[in-house]
Structure P
Amino acid sequence: MITGKTKVVGVIGHPIEHSMSPPMHNNAFKELNMDYVYVAFHVLPENIEKLIESCKTLDIKGLNVTIPHKTSVIPFLDEIDPTAKKIGAVNTIQFKNGIAKGFNTDGIGAIKSIQEYTTLEGKNVLIIGAGGASKAISFTLINKNINSLIIANRSKENACNLIENIKMQCDFEEISYIDIKDSSDLIDDVDIIINTTPIGMYPKHEVEPPIKTDKINEKHIVMDVIYNPLETVLLKEARLNGATTINGTSMLINQGLESFEIFTGCKASYKSFEEALMEQLK
C-alpha cells in the first residue's frame, strides 16, 4: 500500500511505456517488504534541464535514465561517478542529502553476467557495435585485466572515436578496430563475443546476425544485449555451434540490481527481478 511515507524512485525516458524496470524493482520491494514504489516518468528532451531540481523538490530518491537522456542529463548533476564520467553517459541517479549523483551500471551488468560463466582476466574480447552500450561495456571491461579488445563496427569513424576516447582516459593500448564484415577473420583469436547493436531485436528478429557465426565454437562465450527475443539468431547459431550463450535479460537484471542498491542501500535478489521480467516478456 502506498502511504505518506512511501519513498519514490523511477525511470525517465522518451518514450518510456516499454520499460521493464518498474515490474522488476516493485517485485523486489514487495519481496523485501520495503515501503518504496518505482514508477516510469515520460520526460521530453526539452524538459531535462528542469528534471533534477524537480526531483529534489519532490524528494525522489533515485532515477534510472534511458534513451535519449543518458548524456543530456549530465550537465545538471551535482556529481558523477568516475566510470560514468569516462563513459560519458549516466543510467542511474542517486538523490542523497541534496546531492544528485550520476552512475552507469550498464557495464557492470554486462560484466557480472559474463563472470557467471568465466573469468575475464587474460581474455580477448570482440565487441560488435560502438554505441552507448558498447562504450559502457568497453570502459568496464578494460578494468578487468582483459588481454585485448576489438571493436567491430560498420562506421570506422564511430569505432575509432570510441577507441581514442578509451586510450585518452585509460592506460590500455590493446584495443583495435575491424570492419564488421571482416570480423569472422579473427573469431579464432577471441574468447568472448558481445553484440551491443540492435540487429536481431524484435520485430526484426529474423534478420541475419551482425557477424558470420560459422567459426564460433565451444570455446566461445557469446553475449547479446538484446532481450526480446530471448534468443536472437546470433545466439541460436552460436549455441548450435557449441558456444556458451548469454541473452540480454541477464545484463538487464544485473544492471537493475546495481541501481537498486544505489537507490536503497539494500540488495535485491536476482530471482525477484527475473520473475517479474519473465512475466512481462511472456
Structure Q
Amino acid sequence: MLEYSKAHACGNDFLIVERAAGAAVAHDDPQEHALAVALCARTTGVGADGVEFLEWTGERSGTIRLRNADGGIAEISGNGTRCVAAWMAHRRQAEPGDAFKLQTDAGERVCFVEARDGAEMRLRSAMGIPLVERASVSLDEDAILVEGAVVSTGNPHFVIRVEDASFRAYGMDWETLGRAICFHPQFPAQTNVEFVHVRAPGEIAIRIFERGVGPTSSSGTGTCATAAASMLLHGCKRRLAVHAPGGMQTVSWPGDNVEMELTGPAVLIATGLAFMPGDNRKVSA
C-alpha cells in the first residue's frame, strides 16, 4: 500500500507521494506512469489533477516531479508546487515567514508561508521570469486563424484574449477551442491553453484547458502566463488579481527582468493509504 497526502489550491487538487531519499526514478518509468493514472482517476482512484512525487533534500527543501492525471510528466505546476510547500510546512510545523525551496523540472522555486490557519495556508511563490511572444494558430485547414501569445512560465502556454465574458471565441466555446489548440500539431508536446477576459487594468478572469488534464478550476503557471500576457500585450497593471473558477490569486511582476511572484491559498485535505496497481485487494473484515 502507498501513503499519500492530498491538497488543493483553488480547487486544483494534487496528491503528494513522498519518496525515500536517493530513490531516483527514470522519467519514462512505466510503473510511476501507471501509478499516477490509477491514483488520479476520479471514480476508481483517489482522484486528483496530478501527483507530486516529493523527495526531501533538507529540513526545508526538496525535489519534486509532477505527473498529470494522464500519467505524463509536466515541467512544473505553480499550484502543485504550492500544495507541496504547504504539506512541507505542515510536516515541519512552519510559521509565517518560513520559506521552502523546491527543485522542479523547470528549476528551483521558493515558497514563502504568509499565513497559516490549521490546514489552510497562504503562500507566495517565486515563479521565475516569464517569456511572452505573440503567435497564431491555424485551424480547419487555415480557415480560422487564432491570435494569441506563446508564454513560457517554465512550461508552455498559449494565451488568448476574449471579449466575451462567457469566454467564447472564434465561434466556439472555450473548452472546444482549448482542446483543438492543446493537441494542435504546432505544439508537438502539447500546450496549456488559457483564455483571458480583462475586467479592469488590475483585474482579469481566466479559463484553463490544461495539458494532460483538460478543463480545470485553476492553474498557478496558467495564472502567471495570462497575467504576463495581459501586462505586456494588453496594458494591464503590474499587480493583477486573477480570477479562475476555483478562486482568486494575485500576481506581481514589477519589471520584465525580475522574478514574477504568485500568491494564493493552499489547503491540506487528507492523508491516507491507497492500494497500488496489482496489490492483493483482500482485506480483513
Structure R
Amino acid sequence: MTVNVLPVSPALGAQITGIDLTQPLSDHDQQTIEQALLAHQVLFFRNQNLTPAEHVGFASRFGGLHRHPIYPSVEQAPDLLLIDTALTDLRDNAIWHTDVTFLAAPAMGSILAAKVVPAYGGDTLWSSSSAAFEALSPAMQNLLQGLTATHELVKSFPIDRFASTPQEVLRYEKAKADHPPLSHPVIRTHPVSGRKGLFINEGFTTRINELSPRESDTILALLFNHISRPEFTIRWQWQANDVAFWDNRITQHYAVDDYRPQRRVMHRATILGDVPVYDATA
C-alpha cells in the first residue's frame, strides 16, 4: 500500500493515507510519520479503529508515555488518558494550550483517537507556534529572546472543578505538590528541526518572569491573541475512528466546546519529551 502525505493547510497539518495503525508499524512507516510530523506539525489518519492496546503500541514507538496526574485513564490502559464529557468537565480544553507544559520536560507529542463524536460540533483547532513566531516583527522577536515564563498546573485545573470528593482532593493535592510552578523559555528551539516557536500558552502560562506584572500581562495577552490568528491554524472536523498526532513542541490546540449535550469521547496517548531550550544560534 502506498503511503501518501496530503497537506491540508499552508501553516500546518497533513492527512496520511496508506498506513493501517491497527497493525504493527514498520520502521519505514515510522520514519515516514516522523518526517511528516516535522514538516507538517499535526497529522491526521482516517478510519483507524484502534483498540487501547494498539493505541499504546503505536504511541510507544515514538517514546515513553506520560500518565496524567488529574484526568482519568482508559480502563485497563493506564497509559491512555480518557477524555469523556460524560465523566469530566472539559472546559479547560476550550482554550489555546500546549499539553502538560507544567512538566519540566513537557510532552514531545500527543496521539488522540476519536471514539464517540457528536453529530456536529466538537472540532479541534491547531496553531503552528513556529508560524506565529516567524510572523512577529523582528523587534518583537528580539524582545522575547532569552525571556522565560512561569507555567502552572492549577491555571487549567482549579480545585473547585477537579476535587469534589475527599479522594479527588487527595489526588489533586498530590498532583499540585508533585508539579510546582516552573519556568520555560518564551521562545523554544525545536530539538530536531531547529525552528523557533512561541512556547507560552493560555492554558498554563501565568507570567513572563523578567517583566513587571503589568508588562507581562500585556505581552502575554498580545501573544495569546496573535497565535490564534486563522492563518496560523487548521480546524479538524472529527469522524469516529479518526486519529490525530501532533508535535507538542511546536503547536497549540483548542477543543471547541460547542456540542453539548451531545457526548464526545477521546483517548489520548501523551509521549514524553525533553526539557525546552532556546538556542540563539540555531
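Each value in this text was obtained by applying a stated rule to the coordinates, not by laboratory testing. Computed from a predicted model, the values in this text were never measured in an experiment.
Points to keep in mind about this one:
- Read-out relative contact order in percent (Cα under 8 Å, 6 or more apart), computed value 35, structure in P, Q, R: R
- For -5000 (helix-only ellipticity at 222 nm (-39500 (n - 2.57) for each DSSP H run of 4 or more, over all residues; to 500), calculated) the corresponding structure among P, Q, R: Q
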